[in-house]
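Following are the structures in question.
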Structure P
Amino acid sequence: MFTGTLIAIVTPFRNGKVDERAFGDLIEWQIANGTNGVVPCGTTGESATLSHQEHHRVIELTVEVVNRRVPVIAGTGSNSTTEAVSLTKHAKQAGADGALLITPYYNKPTQEGLYRHYKVIAESVDLPQILYDIPGRTGVNMLPSTVARLCGLQSIVGIKEGSGSVPQASEIAQTCGDRMTVLAGDDALTLPMMAVGGKGVISVTSNVAPSEMAQLVKAFLSGRIDEARRIHFALSPLFNALFYETNPIPVKTALGMMGKIDPELRLPLCAMATETKDRLTLALKDAGLI
């Protein structure tokens, strides 16, 4: 249902508020450059520091600007099941095409707790849902056996696999087959994960290089493996540079250098250290982005 290059889009701020004009311009630029879907209010969108009112508005604005040209998959996850249900209901009402639901963070549920969490959301909201596993952020890894249990639920259609483990992605793809679309959650693993059955990526790098990421995924899915590999190698320095510090610090800094947004962050995220910013600048120059 959701395949290709989907952007985990940043949320631009200006003077402490969401910069709606810059956000709309980013979406237009993404669509013009071949991005296959927009994912607002994820980790890259600094969802953790958005108020509920801002979260709702960002999703509504995304739906409005996209205007059905590509799918909108709203980040609606929470470490509170009740809150996740509420955010997902709002996404459906706002006209989103799907929801991205991160595993509950900090409270570190068991595998049974993860299953029950997602089952409640799936049964509460009739909207296509993508699981999001990223243990480096949340402190818990959702095992392939748990994903296999969940892929039998009608509303659950995919997983953003951000564990960093290609074998784990491979096991999910093998076990769930066509019932579960596997999307890479790490740009550097997009190509390896597609090689074991993945259908695309929810990408940070697309924020700064949308055309190149779209071409990488399209080339592989069209059977042009050598071309996809060439693009992967060309983008690899950028993949690394955008994670010199905690995401989305580098990508918002990069977009600021490119003149796309004001690179404002919300505490506890803060401006890049001089040394890593200098290294990021060099990587962006080498990639021809500034």
Structure Q
Amino acid sequence: MYDLMIIGGGPAGLAAGVYAARKQLKTLLLSGDTGGQINTTLGIENYLGYQFIEGPELINKFLTQVEQFPIDQKIGDKIRQLKKIGNGFEAITEDGDKYQSKTVVFATGKKPRKLNVPGETELTGRGVSYCAICDGPVFAGQRVAVVGGGNSALEAVLDLLKIAEHVNLISLTPLTGDSVLSNQLKDAKNLTIFLEHEPIEIKGQGLVESIRIKDIKSEEEKELAVGGVFIEIGLVPNSDAVQGLVKLNKWGEVTVTPRNETSLPGLFAAGDVTDVPEKQIIIAAGEGAKAALQAHRYLQRLTK
């Protein structure tokens, strides 16, 4: 029986680990991986203390600090379900392992949203990607497509314009990303933008060969020859393990108070999986620290 179980190995979970250790809580860090979304971020320019740092490098610095403390780590075994038990909580992993604790900080982050069109699943990893920063260099000199109209899509386009022969940007709506990004696309000679178009199929025999799109007004269909499709349409919270256990909002985010409390006493949540606005690394880290401190105070009240 641990004092605290931290579920998630991104900025929120790792920060919670540091603060839990400093409060001398018997702590378990349980996560399918470490780093979360930061592993797919090439350059970070807005984390305090660094004018520029690559995502994996920042996570390594977080991990180095966490490893200075006596925290049990179970990395690589993703949580399947979190249950309330008489004297605390029990986490059941996909491998069937079970871990118990008096309190929990749930910090599982988010995952890429899918298009759910024919060919997407079959060709994932074979030309379909959810991370232009990770996989973009593979498509150097090729024609590619980026699906989305927000900041992540525009950033992907800007990265790919430097290495791809031609980039097709496909957005269901007018572009919603920051003007500082969209303005950089105006003079791109190897870019075609399809606004108010939706992907309807990704085609290929073993590898991506084309993407079919439809004009949502005229319903005219086009087929674009591409070797890669980068899907950048947002993220969904990894909250399946606590569905039915705590209150979620309409987007599936865990609802929390300013003290990181969920609707279930003893269960705290932090980072992108919650309804806290502005999904940023520095905010997630701060929320993780807060959540661990609140868990410590909760445990203090239990022993009084």
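Miscellaneous remarks
- The maximum of relative contact order in percent (Cα under 8 Å, 6 or more apart) over structures P, Q, that is, the highest value, falls on Q.
- Structure with the greatest value (metric Rg/Rh (Cα atoms, Kirkwood Rh), set P, Q): Q
- If mean count of other Cβ atoms within 10 Å over residues 151-158 is computed and equals 18.2, the structure in P, Q: P
- Identity of the structure behind -14000 (criterion: helix-only ellipticity at 222 nm (-39500 (n - 2.57) for each DSSP H run of 4 or more, over all residues; to 500), calculated), options P, Q: P
- Which of P, Q yields 17.5 [mean count of other Cβ atoms within 10 Å over residues 87-94, calculated]: Q
Each reported figure results from applying straightforward, stated rules to the coordinates on display, with no laboratory input. Everything quoted here is computed from the prediction, not taken from an experiment. Cβ atoms are built from the backbone, for glycine too; each structure is taken alone.
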